[in-house]
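The numbers here are math on the coordinates, done by the rules we state, and not lab data. Quick caveat: nothing in here was measured; it's all calculated off a predicted structure. Cβ atoms are built from the backbone, for glycine too; each structure is taken alone.
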Structure 1
Amino acid sequence: MKTYPLLCVSLGLLGLAPAVAPANPPYAPNWESLDRRPMPTWYLDAKFGVFIHWGVYSVPAWGQVGEYAEWYWNRLATKDAKWAASREFHARNYGANFDYMDFAPKFTAELFDANRWADLFARAGIKYVVPTSKHHEGFALWPSAEASRTWGRPWNAAEIGPKRDLMRELADATRAAGLKFGFYYSLYEWYNPLWLKDRPSYVAEHMFPQFKDVVTRYQPAIIFSDGEWEMSSKDWRSEELLAWLFNDSPAKNEVVVNDRWGKDTRHKHGGYYTTEYAAGMQDDSHAWEESRGMAFSYGYNRAERVDDYKTGREFILVLIDLVSRGGNLLLDIGPAADGTIPPLMELRLLEIGDWLKVNGEAIYGTRFAGRSCQWTEGEQPKQEYGEFMVKYRLLDQVGQKPKDGRAVKQVFFTRKPDALYAITAGWPGKELVLRGVQVPAGAAVTLLGVPGALKTSARGDTLTITMPELGPEDAPCRHAFAFKITGGSVLP
């Protein structure tokens, strides 16, 4: 079988990533020490989280299709011709003199029900929840004294708009549902008066105490830092802040952080590495996570229509592919200003959850198998690893018949200590042929969701699985099917 080192990674069977809680504190305030902190096991096992972009930008909830709606204020304030459509939209609907901060009273959250959100997330198979505690606009979803003090007016959800501690409500409901809770936190704020006047004072007098406040209040299991690109990690004093987080904060034992702590840190320092609307990374040599919205925006964008959203099938294949390469998926929703989640977003989450109810064993708690995938018939279509849309248009070819009549099908691999999982994109047909696998004699092979062992034959490094005869209503799930091979492994 031909191998393609970018899409189908073949790096040899790697050992499990650290399965221990953070050890050997105290951590010194330098990257050499901080980068030695082991990744908490819960994150490596979780695989699937939900991102939540919700704030004052959810009131206008608009951007041209292809833009991030949560950057609405920035586009209004940036006198650039490419953002003219945003300024025209704002003037037409709110008036040219309507200040962005005057949207805050309209961010009412009157229909927000944290328990209902948490129930949806649990049904979707989500394991961790990451709301935007504060985006680049600086508006805090908790009673942040620093937010209102430095802005010189009420600028948090406890004082204006909902007049509720939205973070507390969501944290309590999330944990009651058995899920991990954390948050996104933007280091910088576009137009904070102190940021614009004196950046070192902003870091010392605003960002440091505000970050420590939100961590102490909600004891996050995960922190998605952002907005780091404006300064180096030395100027942000990120090493000092993370040393406090790992040594002294109430979240020190389980908190996971990303790699966005200065313009010098992405894919170099911090915790898990991040990609955004991309295709993730190639293997599990370092923990990583891909985040993206369901269409083109993180924040709710009313300009996006149904055709702009990916299908449930696409998201299921994306999740499988990322996990097969050792990564996590952080899939975003953008609630409306009234606190409701758009029904199409709910539907997409539930479609993924229905699949995970049957096949979660092949996703949660698994590790990179040493090779992420194979094409079962014919050559792999020749596309380079990289940009998200190219990659996942490629996945849409699964099950189609090329001109020569050969079916193109893809199989993804994950593993646990006692089993190899092969997940097919689409129904394999009468037989599933896996090459480059090692299977002990007499190994049981099952299709998740279907009782009983399947008939198999093995020859060398090739395993042939005879598919069960199932009627149209008998299939255990849709879109992708997971096979458990007891004691199996992939060959380097």
Structure 2
Amino acid sequence: MKKYFLLPIVFLFLIGCSSSKQVNSLLPFSVPEGKHVVVYTTANNTELRLSSADNLIFKKTPQPLESEISVFVNPEKQYQTFIGIGGAITDASAEVFAKLPADKQQEFLEAYYDQNKGIGYTLARTNIHSCDFSSSSYTYVTDGDKNLNSFSIKHDLEYRIPLIKKAIQTAGGSLLLYASPWSPPAFMKDNKSMLKGGKLLPEFYQTWATYFTKFIKSYEQEGIPVWGITVQNEPMATQKWESCIYTAEEERDFLKNFLGPTMAKEGFADKKIIVWDHNRDLINHRADIIFSDPEASKFAWGLGFHWYESWSGGEEMYNNVGYVNESYPDKHLLFTEGCAESFRPDGYQTWKNAERYGRSMINDFNNGTVGWTDWNILLDENGGPNHVENFCFAPVHADTKTGKLIFTPTYFYIGHFSKFIRPDANRVSTASSRSQLLSTSFINADGKMVTVVMNQSDLETKYKLYVGSNAVELMIPPHAIQSLIY
């Protein structure tokens, strides 16, 4: 990986303020003439991978001509507060990590979780017992144990918990970790299987709610703080792997009458409970049913979503996220899962996979999303392990035969956000004058501005970044992404 990084130690000039509150007091706001912008670029058909190639200067600039391409940033208009970017630490990721040589394990950890040497992940998701990206199906209790007397996370102590602990340590001692179930144990369901959908039987609602709290207690006893939980991964998908179906009303009532009160009773009222955890296409209906019920809504921190509605070739319904944000501004939106499907071993460097990430992240943030979580952080040379052969891509793969790490373009595209946009940043108003350029901007708590620009076209594109009356002129290669720090 080291050969890809051309990241010199660069002094990033402040923009004349130390906090977002001061930014709001500047009327009108403009980056002063002479201030620098540092540009990091990743581009297709080049060696550029999060490479620092430019150190440009803002200049007094007249109104753009109609023929020019521009990106306009207005830091006076601020929106959601950012919580972080990360990926899922699954059983599969942990098992592959354990097969790596010690030096490659360290390289991997630093690549993801060290902000200086890598891309600075601050958010993580993990599975509550097994999911498809486990080597087999398992739970934390013996079959039929309604009282949960046998509850134990012994399985996770072998691979997953050690990796989570190392990730937390590499991230500087703190990582927002949330957990999701794919299915209750088989004995709690009407189809008597963890696989192929089925429903949680009403007589096990309380048992299953208690199961969540036992998971949290067990992980925290191991020294791993749990920030939050989702109610159910993909509650409308009957999969050949672990899955469980909830209608919107069933999820609302389980949250209102069992999960929420049980979390509060067990001392976990501060943990974040995230509903839906499925695709953007039906997100609005689930939000309306749950958030319009005051007793259910009071337990819900927000709503999680995935991107798989585009499986069938449909549009990626970014606007639906914005509609939820408009309707329920007191709730938080979190991207909880996405990956490039249909793994093939000659596809590691497929550029369109990375562009799907960049397009999604920019659009999701511009529609109010506060955090973004990729799926598996690491998979093997087969796109697994996965006990139902649902293989897919990850940003980083390991060849377990050679111990080699394979960094895909997706890793670098994610890094253009996660390395520079830090927790507690606020998104600010940003607009591009041409659709070939996508863009979003954030102001970090220390006053540094970050604008991410993505060129979807086949053409090298000259554009100007305007902040108030001053601008800087840049060039972005075709099929490239840039992070501008100023």
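A few points about this structure:
- Ranked by distance in nm of label points 7 Å out along Cα→Cβ at positions 229 and 421, structures 1, 2 are topped by 1, which has the highest value.
- Structure from which 10.1 was derived, mean count of other Cβ atoms within 10 Å over residues 61-68, options 1, 2: 2
- Top of 1, 2 by FRET efficiency 1/(1 + (r/R0)^6) of positions 101 and 413 (r between Cβ atoms, R0 = 41 Å, to 0.05), largest first: 2
- Computing relative contact order in percent (Cα under 8 Å, 6 or more apart) across structures 1, 2 gives 23 for structure 2.
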